[in-house]
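Multiple structures are listed underneath, in structure tokens.
Every number in this text was worked out from the coordinates using simple rules, so none of it is lab data. Since this is a predicted model, take the numbers as computed values, not measurements. Cβ atoms are built from the backbone, for glycine too; each structure is taken alone.
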Structure I
Amino acid sequence: MPAERRLYVGPSLRRLRRDRGLTQSDMAADLEVSPSYIALLERNHRPLSAEMLLRLAQTYSLDLSALTGAGGSDDMARLQAVLKDPLFADIDLPSLETADVATNFPGVTEAFLRLHTAYQEAQLALADRGAETSTGEDAETSDPVAESRRFLAARRNSFPLLDDTAERLAQAVASHDGLIGYFKARHDLRVRRVPPKVMVGSTRRLDWHRKEILLDDELDNASQSFQLALQLAYLEMGKEIDAVLGDGAFATESGERLTRRALAGYAAAAVLMPYSAFARAVEARRYDVEALARQFSASFEQTAHRLTTLQKPGHERVPFFFIRVDEAGNVSKRLDGAGFPFARHGGGCPLWNVHQAFRTPRQIVTQWLELPDGQRFFSIARTVTAGGGGYGRPRIERAIALGCSAEHAGRLIYTQESPGGGPETATPIGVTCRLCHRTECTARSAPPIGRQILPDDIRRTSAPFGFSDS
């Protein structure tokens, strides 16, 4: 007679308890067992009995697969992803050993993952310290925008807790025929669209007194849906957003508020474009941003932004970077999930066509890029418009670029019949002029750090600067 298979579900049980905001004592009371027994189950020191499995399912209205299926593999997938960091390249780490650690030592796994995230933040902060103010004070430590960008970059702009919660919320919204019906049924809130003069400079406002959500009626449909999803995220996902935010350390209150705002926007996009459905769609449509935007009733920018978030451990898609610039070259949004070395200070490279997209409004332009160290990327760029909605209303034209490393580019529809050729036709660009040592570049605006400029008394080069060989 075969031996009975024992079921160990420690990581899944711990995740279930934390997602519901329960302590071990709370869960023990719900299940009529001792807190020490819950602790033993979570550490995989005790197998889960069939009776306890059924009790969990009945008490918390669970699908049994949430505990017995692949849920416990999330920590293992995260650990395996982290261990691919070049920092560990010289250590032999068999996947079987990684799985054993994640399964049998969930506490150690979580501690290690937290430590690695803190290490990534510290590395990004260290890189930022290269630009200090003339007074010697580190500008980045007090720059709220830099703080927020570091927080997102250290986590590759991927927050599985928000994705999972938003996916469940999206199902509830669908059962009420959309956000408007859900707000009425769940919160007794009515949605009203009113003229800008009533909004007095706002695009969305929650009026608890009149039980209304007011929207500027000049917003397009995609923006209205996003604002409603954003309000829903603030109303129902505050606990999850706070949990993610609590994993960071902020030197400024503004940095924390900017990050909270970014996480709320992430959650709103995850409600409108739920992870599982969106991840399937991107593969089916080969990352066609315009087609995906229409499928999910979102804007081009919202969809491009969502593409940067598809790095849920075990369910990863193509890693993208994203940047949004205005005609003056100012960067108003920057997200990196593809290892692209953005310039943290100063302007970007003028040879990158994101700066030339303004010449062909609303048209997608593609480009292969090659950095000085030989890394190659594929980029698409297009202009997007904010504001407007009526005659004389102010509009802001910006350009966004979405890109990935050359190794993933073949999965994108844009490389199928790329008029620009393949990687061998890549445009040589730099991160920023001060860090680029391509001496023959005629688009250069400043000499690179550490190079001696030659006088032009006798000879003037075609490039803006001539440099000595030393």
Structure II
Amino acid sequence: MNAIAILDVGKTNVKVTLVAGGRVVEQRRQHNAPHPAPPYLHLANDRIWDWALGELADLARHADITDIVPVAHGASIAVIDQDGLVLPMLDYELDISDYDDEYEKLARDFAETACPRLPCGHNTGRQLFWLERKYPEAFARATAIVGYAQYWSFLLSGVAASEVTALGCHTDLWRPRAADYSRLVDAAGWRPLMPPLRKASDVLGPIRPEIAARTGLPPRCRVRCGIHDSNATFLRWRSALRAPFTVASTGTWIILLTAGGNLPAAGEHLDCLGNVDTFGKLVASARFMGGREYEVIRSDAAEDPEPPQQALSELAARPCFALPAFSDQGGPFAGARGRFVDANGNDAIPWRRATLAALYCALMTDLMLDVIEAQGPVLIEGPFAANPTYVAALAALRPRSAVRPSHDAHGTSLGAAMLVEPGMELDMPDAVPAPMLELGVYRARWRTFIGARRLLAGEPLSFN
């Protein structure tokens, strides 16, 4: 059996997936967690690498793996020499604000980069700036700077490459409309460290001989350049649908990528940004840390036993509101402290916590779709597509949109496989009928509490 192997390094899980004949035939996964200091909170790449090679070796006994496509989360960047990392890759949740005054003067140019100022290390340019100043001797040994997916393709093939979905993912390093590096890159002197630009689908070479010997993979196995994970999900539908439509890539983050939407001028205050798709085109996007916030709101509560529509109706009839934010890692309400209130805005004890958590994420998704003026169907990929309460709530909030949850849990892997087989057939998920569920009053009250009118008008919000 000929198969494509997808190495998908996510913030929460790492997966190795085999795709054959346009279908996932096997998947292995492992929980991902960073290493604490020293020298600082950093990604556990050595552990990921050993695990991934072990899984590839096992899978190579059952299939002829012709191609490997690396996929990785954003906000991560590797500083390498010919042997590998010269500095550990820092975790983007690390506070690296030491040089922000100097950095922001060089980096902030939303009109050109479509990239907002984000907290901690979510702007990868800030990571580079911090590393160069904290560890100048090690940084000086660098021969290349590559995105996270391209770090894995480098380890597998020995070839360093740049790629636009990585460069265009809130990095401060890329000007999407000009298709060129930002003024920060030149001001910092990093352009010579940027390897040649390659397409995500490009073959960088065969796997290195030592990888073939260690894993039993065929020496001719091709290594593709690789892609940012949300863009892999988006690619599935970009080639099959006409704009307008939106892909909600869900997991630790809920990231909305809309074809045919608009990036608001005030987007830099709202965690709106321009992603760049595999064709180099600007894609209006918005995000919030929905998966993380869902877990915080739900806490240790079990799923509500009633059907989703009934549970939502009861919550709306005796309302409790979850007000953002329950994560300090981004989104339009970064800096606000999450709380629970009743219909009068008084502090409340949350009830139906699992339903409340799903409804909160649906309300935030609905709000951010309005911010980027999304039209057309909404395709939900990832874990939230399997959350019936979230899907029902979003369908009720947006009855004019066709909300289509993908029941294929492998959207990222299948999107990445399309880099090898672009003509792969695609199963269009069915639209969910808008439930007979009245959430309009609840939504209006929730939006009043959070100041949504000001937000939609483009006014920056401030929080005590």
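Each of the structures I, II was assessed by FRET efficiency 1/(1 + (r/R0)^6) of positions 111 and 415 (r between Cβ atoms, R0 = 30 Å, to 0.05); the largest value belongs to II.
Structures I, II were compared on relative contact order in percent (Cα under 8 Å, 6 or more apart), and the highest value belongs to II.
When Kirkwood radius over Cα pairs in Å is computed across structures I, II, the figure 22.6 traces back to II. Figure out for me which of the structures I, II the number 1.00 belongs to, where FRET efficiency 1/(1 + (r/R0)^6) of positions 279 and 295 (r between Cβ atoms, R0 = 25 Å, to 0.05) was derived from the coordinates. Computed on structure I.
Looking at structures I, II, which one was FRET efficiency 1/(1 + (r/R0)^6) of positions 7 and 319 (r between Cβ atoms, R0 = 30 Å, to 0.05) calculated from, given that it came out as 0.30? Structure of origin is I.
A value of 1.12 was computed for Rg/Rh (Cα atoms, Kirkwood Rh), for residues 263-334 alone; which of I, II is the source structure? Of the options listed, only II reproduces it. Each of I, II could give helix-only ellipticity at 222 nm (-39500 (n - 2.57) for each DSSP H run of 4 or more, over all residues; to 500), but the derived value -9000 comes from II.
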